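K.L.:
Listed below are the structures to be examined.
Every number in this text was worked out from the coordinates using simple rules, so none of it is lab data. This is a predicted model, so every value here is computed, not measured.
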Structure P
Amino acid sequence: MWISDKWVEYELIDCSGGERLERWGDYILIRPDPQVIWETPKEHTGWYTADARYIRSSTGGGQWKNAKTPNDWQLKYDFGAESGFDCLKFHIRLMNFKHTGIFPEQAANWEFITKKIREASRENREINVLNLFAYTGAATLAAAAAGANVCHVDAAKGMVARARDNAVLSGLGDKSIRWIVDDCVKFVEREIRRGRKYDALIMDPPSYGRGPSGEVWKLEDELYRFAVLCSEVLSENPLFVLINSYTTGLSPSTLTYIAKSVFGMNAESRELGLPVTTSGLYLPCGSTCRAC
């Protein structure tokens, strides 16, 4: 398991009965998590004094209850002095489907991204990164802060706008980032026709979704074909490929098999995890494959 344990402004305080108790800066949130199938004593006072709680609906979706948070607040992630830059900053909001705007377990991958790009930069190598299904841009900002040229692609216009806001907030508004609102499959197909190549690929595809014309995306059915498609935009000397999955039906070993088969690179896959303060254990939060 790759653990995201360098957070200061985020904390997974406890988890029990299908929920997480989390600190996001100055605010305590309770959010559902289907992997939390255990029942442990909810002794922390945050369970009873939280600033907001997301309640699922029996008919699907859900909503935030008793919210005492501002509409927007900030969270930062500090990489440490060796990174060459101070930190990344993010706008946090209570969003639909229990989200807040970032996935804190991905910090371990931000560390991996910056490390690989800094190593390449020391060799005076220019790195071009393609970030697909890029959401609010945390991985994009990590790559840009480390010195890469980044192409950020997401089909949701609002998410791309928030990613740009995060870039400005982090002092990265002048970095070499292309902000693209587009269907990721169609964008990659066009990049192949244009002959564009990238030295690193980051992809965080959804488990399930529908395209603008009603196309159904189911990760178990589409991931291999999408990886094959993306292999055509990789440069001859690729730096890395990073694949995230939050689909329980796809094991880390499956991601490794796909990456090795398609990209011909050494690959390792593990669960991502967050430390739980009250128990000292680690909560699994999806899987990642790193090929390099």
Structure Q
Amino acid sequence: MYAPPVLNRTVLVTGCSTGIGQATALRLRAGGWTVFPTARAEADLERLRTEGFDPVRLDMADETSVSEAVAETLRRAGTTGLGGVVNNAGFGQPGAVEDVSRAAFRQQFEVNLFGMQDLTNRLLPTLRRQGWGRIVNISSVVGRISLPFMGAYSATKFAMEALSDAMRVELHASGIAVSLVEPGPIATAFGDNVARSGRQTLKPESSVFGEVYRKKLDPVTTRGDPKERFRLPPDAVARAIAHALESPHPHRRYTVTVPAKLGAWCARFLPDAVLDRLLIAYVRERTNDSAH
């Protein structure tokens, strides 16, 4: 995929309180970009200020907040324009599909998908007028293969991939490139945050998977899987994001980590029956058949 060079190294990066977003903001700033990182909580905004950033408050689930964040970003960018947007903000709602409430599904999609697309759509007129720009959407390997007990989260990433594929074609003559980044296991607080969300929304006492939840949502047991030997630091994802923003030939998809590359291959070439058997084995290994 060819795209005109980015003529202004100013970028909006969402979800910069920790992890991938924080690493991306730091890497891009070191590479000469003017970075507007976003966060929702005041404590995270203040920490970003102490690190020398000029952050933008953004709650992806709040349409008014999205509108205000876009207006503030464009005001700060001024006449020089905006080089790109990195849609990284999101969270993971755990639970078997049958145990996720309608409200929890709605919140998962509001943050991970609807807010992301709303933000992007509000920036597109500016990027179109410029005739150049980059959109980088942070998906996941579970945007290729749906992970058991993470069905709601996987659904948002599958949907993100579909929207990104459609946008990439729709924008082919605009000078705006659209890339997806698909991380696998990354050393961030994501697992802790998933467990916290599960403790708030799931009801182990009324689920056939109650024992699975009690084990996997225990704060003591969610500090990272020691078997995850392919886990990479957040900067590995930040490097892929930087390439998508800077290269004259950005990739349509970037897979980060060995499991992500393997997952993409499996999704493309393995029959569904084989994938099902592999995922059943994956679940059994991690739950010790506690749900059976």
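K.L.:
Quick check: 1.19 is what I get for Cα Rg over 2.2 N^0.38 Å, for residues 111-262 alone, calculated from one of P, Q. Which structure matches?
P.N.:
Answer for the origin of the read-out: Q.
K.L.:
Something else: Kindly point out which one of P, Q the value 22 was derived from, the read-out being relative contact order in percent (Cα under 8 Å, 6 or more apart).
P.N.:
Q
K.L.:
Here is a further query. A value of 1.04 was derived for Rg/Rh (Cα atoms, Kirkwood Rh), for residues 55-166 alone; which structure in P, Q was it taken from?
P.N.:
Here the read-out was taken from P.
K.L.:
helix-only ellipticity at 222 nm (-39500 (n - 2.57) for each DSSP H run of 4 or more, over all residues; to 500) was computed and gave -15000; which structure, P, Q, did it come from?
P.N.:
Going through each structure in turn, the value belongs to Q.
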